[in-house]
Every structure is written in structure tokens, then in C-alpha cells.
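**Q** Listed after this line are the structures, all set down as C-alpha cells.
What follows draws every value from the coordinates through simple rules; no lab data is involved. Fair warning: this is a prediction, and the values are worked out from it, not measured in the lab. Cβ atoms are built from the backbone, for glycine too; each structure is taken alone.
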Structure I
Amino acid sequence: PGKWKTGKLNRNTEDVAVMGLSDRRVWAAKPGGLLAAISPQEVGLIRGQDQKMFLLTGITIAGKKCSVIRDNLLVDDDNVMDIRSKGSDSTSICIRPKLSHLTFLMGEKGVHGGALSQRVHDMVVGMKA
């Protein structure tokens with residue numbers, strides 16, 4: 001995968017990755033970050049037609065078990081999914097689509113998903129298709 005060019009993430013942000021939708025590959029990620037390990041199967045499930053199952057049972061992101069807190073990926077003017085990893089090191093992860101890719105943003109421990117939602121929105125709006 002490509003390396004994340006900003007070098008330093010926002011103080012509330014632990015990790016970031018951009019995944020292509022057509023090839024389901026990591027396009028860019030923080031070097032050594034958890035999100036660099038997102039699998040094509042995980043991307044397929046997030047963008048798949050049958051989201052009801054993972055809304056009930058949870059989802060894995062980069063092999064880490066997570067709960068879906070809010071799924072508004074298909075809601076106009078929102079387009080975000082908020083999830084929280086399970087376990088003692090629980091963190092918020094926000095996912096936002098653009099035409100060609102998904103952007104994943106993981107907060108530091110204790111950072112609320114609402115703060116990440118705005119940050120990932122700003123990042124995606126600033127990206128080229």
C-alpha cells in the first residue's frame with residue numbers, strides 16, 4: 001500500500017487508511033497502522049447488499065472485532081459509518097465513502113466517534129475522486 005503523506009495525523013487520530021472500491025486494495029495507509037491490514041472481504045461486506053447481518057452480529061476491521069454504532073453510509077448528506085472496536089483497547093472508527101474509495105479513520109482511545117465523523121468528512125471532501 002501507499003504511505004500516508006501527511007506524516008502527522010490530527011492529535012485525536014490514531015490511524016487512517018484509504019481502500020479502493022473496485023480493486024478492494026489499500027491505496028494509502030499509516031505505516032505500521034492497524035488499518036493497513038483491512039482485507040478485501042471486509043470492504044466487500046461494508047459495501048455489500050446485505051448489511052443487516054453485521055449490524056446484528058458486528059463486523060471485523062483489519063481482523064479486529066467491532067460493533068456498528070451508526071450506519072448512515074447510504075444516507076445523503078451524512079454518508080458515514082461509526083463503529084467501535086471491542087475489547088479493553090476499544091477505539092472509534094469512522095468510515096466514509098467517495099465514488100472510488102472508502103476512507104477509514106481511527107481515533108485514539110477515548111475519542112468519541114462524533115469528533116472523528118467530522119474529521120473524516122473534511123478529509124474526504126478535500127480528496128480528488
Structure II
Amino acid sequence: MTSSELPAIEISFSSSESAQTVERNTRVVKRDLRDRISAYGGRVVAATEPGPPGSRSAGVATVGTVLAHVPVALQAVVDMVKILNAWVTERAGRQVALALPDGTTLEIVYGAATTEATLVSAVLERLPD
């Protein structure tokens with residue numbers, strides 16, 4: 001299966017931080033995502049459209065969106081969630097929205113009590129076989 005045939009997850013980064021800070025920090029997390037997902041045969045590319053509607057809180061701007069073609073494999077999804085969760089938990093005001101192939105949007109929000117295991121399960125349940 002080629003990476004373009006893998007399920008695509010649209011990942012949108014949002015933050016209340018300054019534009020320069022966010023650009024610098026999202027560059028790092030996007031690079032980390034590309035490195036980890038490609039290790040499993042997937043790929044991460046810049047998305048041409050903004051993130052899912054209604055995926056942002058007031059005072060929080062979407063600062064970048066990528067499209068991740070992720071293998072339906074536990075470790076690939078675990079690594080993706082860990083990278084995204086680490087970015088969100090570094091600073092208040094950050095969040096990530098994952099628009100899944102089935103139309104569901106999951107959010108990782110700073111200060112939320114959702115565990116990484118719960119997010120991994122939710123993503124895997126919604127990816128096609």
C-alpha cells in the first residue's frame with residue numbers, strides 16, 4: 001500500500017501565542033510528525049485548506065494544518081498522539097484538532113483530562129481497516 005492510499009488525518013494546530021512563536025514551534029512538531037510517520041511508511045504534507053470548522057476556541061487562531069497519511073498500526077498512531085499531545089501540553093492556549101476520515105473531529109486541548117490511550121483508541125476505532 002502506498003502512502004497516498006493510507007487513511008488521511010487532517011491535523012490543525014491552534015494557539016493563542018504570538019504568530020512568530022507559533023510558527024517556530026509548529027515547524028518543530030511538524031518535522032517530528034513527518035519523521036515518525038514516515039518511519040512507518042506514511043507521510044505528512046502541508047494541507048491546502050484550513051482545519052475543520054468549529055475546531056477553534058475564541059481567541060485561538062489556527063496556525064497550520066497538515067495532512068497525515070497514517071498506517072492503521074497501533075505504534076504509528078501512538079507516536080502521532082504522543083507528539084501532538086507533547087506540543088499541546090507545553091503551553092496554555094494550545095490545541096490540535098484531528099479530522100478523521102469518517103468525518104469525526106477529535107481535539108487535544110491544553111489542560112484537558114483526556115489520556116493518550118483514550119485518544120489512540122478513538123483514532124484507531126475510526127480509521128478504515
Structure III
Amino acid sequence: MKRKENHTGMCAVEVTLGLIDGKWKGVILFHLQEGRLRFGELRKKMPGITQRMLTKQLRALEGDGLITRTIYPEVPPRVEYALSQTGQRLRPVIDALRAWGIEHKARLEAAQAASQKPKITRKRAA
């Protein structure tokens with residue numbers, strides 16, 4: 001499922017985001033930083049993803065050369081996913097996204113907490 005795009009004229013950020021676009025690819029890459037994972041293990045780590053979407057995203061990441069898929073000849077067959085060498089080179093990008101997300105989430109939560117503080121109203125003397 002390798003994309004046959006012409007990258008001529010595209011900025012480097014467009015090329016990178018084209019590979020990790022969407023809601024789930026970055027999350028999959030993040031979890032695969034732990035090491036090899038089976039389909040079911042990935043699914044447990046991402047309860048909001050459907051089986052169909054996970055399959056689609058894994059195929060796209062494999063097609064783009066970011067992950068590897070290893071099938072073991074067992075009954076039932078065991079399939080494991082891991083970051084490829086190219087996918088390993090995305091670690092700093094995924095880690096930077098995670099760090100930014102942690103900071104941003106904290107700012108959002110602080111702003112929300114500040115807006116929910118009870119307001120003191122004073123009665124004016126008549």
C-alpha cells in the first residue's frame with residue numbers, strides 16, 4: 001500500500017505529516033515504541049479504535065515502511081507488529097508530540113479549573 005505520491009515541491013513537514021496523518025497512526029507508532037505487539041495488544045491499548053480501522057491503519061503504516069509485520073507459522077497464526085528502521089527514526093518526532101501534548105493538556109486543565117472557580121459576588125448597598 002505504498003503511496004505513489006510525487007513529493008516534488010512539498011515541504012518536509014507535509015511529507016512527514018502525510019505519513020502519520022489521522023487520529024490513530026501516531027498513537028500506533030507511540031505504542032510500538034515499547035516493542036513488538038500483537039494486534040490484540042494494540043487494540044487493548046486503544047479502546048476507542050475499531051478492529052477495521054486498526055487493520056486499515058496498520059496496513060497503511062506497513063505500506064509506508066514505518067512498521068513491520070511478522071507472521072509466525074503457528075496454529076492459530078501469531079502476527080506481531082514492530083517499528084521498522086524508518087519507523088524507529090520517527091521516535092524523536094513521536095516523543096516530541098507526546099511531550100507537547102502533556103504540556104498542552106495541563107494548560108487546558110488549568111484553564112478549565114480556573115474558569116470553574118466559584119465567583120464571589122458582593123451585594124451592593126441600596
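**Q** Looking at relative contact order in percent (Cα under 8 Å, 6 or more apart), point out which structure of I, II, III has the largest value. Write out the running numbers ahead of the final one.
**A** Values: I: 21; II: 32; III: 26.
Result for relative contact order in percent (Cα under 8 Å, 6 or more apart) over I, II, III: largest is II.
**Q** Comparing FRET efficiency 1/(1 + (r/R0)^6) of positions 33 and 113 (r between Cβ atoms, R0 = 25 Å, to 0.05) across structures I, II, III, which is largest?
**A** On the way: I: 0.85; II: 0.60; III: 0.20.
Ranking I, II, III on FRET efficiency 1/(1 + (r/R0)^6) of positions 33 and 113 (r between Cβ atoms, R0 = 25 Å, to 0.05), first place is I.
**Q** Given a computed value of 40, 26, 24 for Cα extents along the principal axes in Å, which structure among I, II, III does it belong to? Walk me through the numbers before you get to the answer.
**A** Working: I: 36, 34, 27; II: 40, 26, 24; III: 85, 45, 24.
Matching structure: II.
**Q** Quick check: -12500 is what I get for helix-only ellipticity at 222 nm (-39500 (n - 2.57) for each DSSP H run of 4 or more, over all residues; to 500), calculated from one of I, II, III. Which structure matches?
**A** Attributed to the structure labelled II.
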